[in-house]
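Novice: Each structure below is given as structure tokens.
None of the figures in this text is laboratory data; all of them are computed from the coordinates on show. Keep in mind it's a predicted model, so treat the numbers as computed, not measured. Cβ atoms are built from the backbone, for glycine too; each structure is taken alone.
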Structure P
Amino acid sequence: MTEINQHQVIKDEIREAVQSGSDVHHKIKTITLNALTKRQLDMENIKNVAEAVSHGITEGVATQSEHAKEAFGHAASALDDALAVAAEASKLAIEEAASRVSEYSHHDLSGANNDLQGLEGMFLDTLEKAAKGGSQLVADLVGDFVDHARQSGTAVGKQTLTALEALRELPHWGKEAVVSGTVAATVTLAQIGSGILSGIAESLQSSHPKK
């Protein structure tokens, strides 16, 4: 499936989940996590999925009236929670890579660290962009959510802070950690993260009560 087709499929699934009005949070979190595990867990993949989910949310909410605020709240928090899970998986991948210093450079690990640090900002920016050109109702809902999130924090932001604190405790990786090819190492790090995320997603899915 091409990236454009994948984007459309995710957006359609999210829109339908919002419009269903039933178990919205779980549905959107599950769709998002499944989409993230389709490819490697790197910043490009996370951003692309977040954009598709955000557009699906805003399109779905635009068709609501009486329950629009509630639907958006469930949907936005589901995306937030899914990104927090991705942040945890990224942290675990960095920890694993840091334990294999012969295969990774300081640059590789620092780059992954920086990507992790930018997740909350990417989440809020993506929601704002998705709301542009939409209805006033959607713009107001997104605006209120983002304003509150910037003041009170988000799930992904809190998880990122926890992750970064934990990573600071790692033994310092020295200059002797040299790789034969930076691109190859980066891909491997993204693959590690994807595998970890798949495991977490399966665990969450199995623990959710059937309805």
Structure Q
Amino acid sequence: MTTFHTTPARRVLCLAGSLRRDSWNRRLLQAAAAQAPATLQLDVYDALGSVPLFDEDLERDEAAGPAGVQALRAALAAADGLLIATPEYNHAMPGVLKNALDWLSRDSPVGDVLAQKPVAVLGASSGPWGTRLAQASLRQVLHACGALVMPAPTLFMANAASRFDADGMLTDLAAVQSLQDFVLAFECWMARLAPPLARPEPLAAARR
């Protein structure tokens, strides 16, 4: 009987725009990772706090950038796509997220890791507006960086506290369906933009 190699999954780096360990946006990304199909590997990045404030003196002194920047760049360079979940602070995205994008937009020994990278944006908020303005400001910055941002569908999760249980699991059925649809749409977006994955090759039939 002829068997086949499994098709490799597309890798997606997931970045929460909040440093809080139990932030709604980190939980949203964890829910996305748990529900992703086998054709996608979603990795939630947990070291955003190690990225220092952007400083051209630091950039000049260390050609590859500080260690926290190097780690983030390497993770994004190795990924087929970037999924960002942002909270909304004062009608805009958080400074920690803008700072990370400022670093990532710079040229480096591993290249310009944001340019031509497929990106999807979503967000969760404890309030009634669902990060609409934060996502708009984030999209503007990503476009300036040359990223290829998925235009639709959108996901603005409002009243996040009512969507998750005490253990941080996404339990709202409508939200679960919206998140699944969003992730599948991003998979299609990456497939349109990224180089095709290697096709599986049949293994030689075992000799008896």
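Novice: Given -11000 as the derived value for helix-only ellipticity at 222 nm (-39500 (n - 2.57) for each DSSP H run of 4 or more, over all residues; to 500), which of the supplied structures P, Q does it correspond to? Don't skip to the answer; put the middle values down first.
Specialist: On the way: P: -26500; Q: -11000.
Label of the originating structure: Q.
Novice: Of the structures labelled P, Q, one was used to calculate semi-axes √(5λ) of the Cα gyration tensor in Å, giving 29, 25, 15. Name it. Spell out each step's value before the answer.
Specialist: Numbers: P: 33, 17, 15; Q: 29, 25, 15.
This figure was derived from Q.
Novice: Going by relative contact order in percent (Cα under 8 Å, 6 or more apart), which of structures P, Q comes out largest? List each step's numbers first, then the result.
Specialist: Numbers: P: 29; Q: 26.
That would be structure P.
Novice: Also: With distance in nm of label points 7 Å out along Cα→Cβ at positions 98 and 114 derived from the coordinates and found to be 1.8, which of P, Q does the value describe?
Specialist: Details: P: 1.8; Q: 1.2.
Here the read-out was taken from P.
Novice: If mean count of other Cβ atoms within 10 Å over residues 10-17 computes to 21.1, which of P, Q did it come from? Present the calculation step by step, with values, prior to reporting the outcome.
Specialist: Working: P: 21.1; Q: 23.6.
Considering all the candidates, the number was obtained from P.
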